Structure I
Amino acid sequence: MRSAPAIGFEYKPSRVLAIAAALLIVLAGVAIWLSGVAAWLKSVLETVVAIHGVWSMRCFLRPHVRGVNWRSDGSVSIRLEKSGSEAEMQAALRDARVLGPLIVLHLHWPRGRAGLWLLPDNLDADTRRRLCARLALDGTRMSVNADSV
């Protein structure tokens with residue numbers, strides 16, 4: 001029996017997901033502005049939403065994980081950016097979700113964890129196909145939407 005081929009890719013955040021998240025932050029601000037709460041509470045809530053939105057977008061757009069290499073033996077190594085330099089570490093793929101065009105990989109390593117959201121705009125079609133096939137073959141805890149098969 002042949003072993004599964006290695007899969008490696010560079011991780012960059014999805015622009016589509018970033019735009020959707022920014023739109024949700026703006027809509028949350030509009031909802032607070034249109035609500036019937038007191039003016040002082042509106043300004044406090046607007047400030048909280050703006051600060052949390054900026055912090056969340058910064059974390060999303062500047063991920064620590066720069067690259068993933070899932071070897072044929074099942075081990076996963078990741079390339080992390082720390083303080084301007086890159087380091088390679090061993091990681092574990094805890095689980096994966098496939099929902100239509102979205103693939104979410106949950107990775108854990110000794111001092112961290114990350115959820116990588118992979119959409120068609122940040123992962124090429126061939127790598128996506130191989131990744132889905134490998135997830136199904138490997139027996140990783142995975143939930144699959146019936147529409148994505």
Structure II
Amino acid sequence: MTPAPDIVFRHRASRTLSVILVVVGMLAILAVSISGVPTWLRTFLIILIAALGGVSLGRQLRPRVGSVAWRGDGAVDLLLNDTPLDNRREVSAELRGGRVLGPLIVLSLRWPPRERASLWLLPDNLDTDNRRRLRMRLGTHAAGRASGNADNI
């Protein structure tokens with residue numbers, strides 16, 4: 001039996017996910033602003049929502065994982081974007097889980113010592129060929145497990 005082909009792709013920021021994040025943040029601010037809470041609490045909550053939304057958007061626009069290589073033997077190699085000064089670092093990771101939810105593919109990765117990342121792959125940040133191969137590999141990977149199904153490993 002021939003081994004599965006390698007799946008290699010660059011992880012880019014998703015515009016769709018960024019827009020969804022901004023819309024949800026604005027709706028949360030709107031909900032707080034029209035609520036009946038005292039003015040001081042309303043102001044605090046709006047600042048808190050804006051700050052957390054900004055941090056989340058910053059993480060979304062500059063993903064920590066730069067590229068992923070899922071080799072045929074099951075090993076996963078990552079290229080990390082750690083800091084602006086030391087921009088590239090290669091690590092070997094472990095695929096802890098994967099889930100396919102309609103057009104969304106979520107990969108949970110973990111690497112030593114105790115670091116982890118979840119990659120949200122939508123049609124705008126992963127090409128169709130790699131999406132198809134990744135969905136097939138996740139389905140095959142789940143079929144080898146006792147309690148998995150094609151959408152959940």
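Where a number appears in this text, it was derived from the coordinates with a stated rule and is not lab data. The model shown is predicted, which means the values in this text are computed figures rather than measured ones. Cβ atoms are built from the backbone, for glycine too; each structure is taken alone.
Please state which of the structures I, II yields 3.5 when distance in nm of label points 7 Å out along Cα→Cβ at positions 80 and 128 is computed from it. Derived from II, not from the others.
Which structure, out of I, II, was FRET efficiency 1/(1 + (r/R0)^6) of positions 48 and 112 (r between Cβ atoms, R0 = 25 Å, to 0.05) calculated from, if the result is 0.15? It traces back to II.
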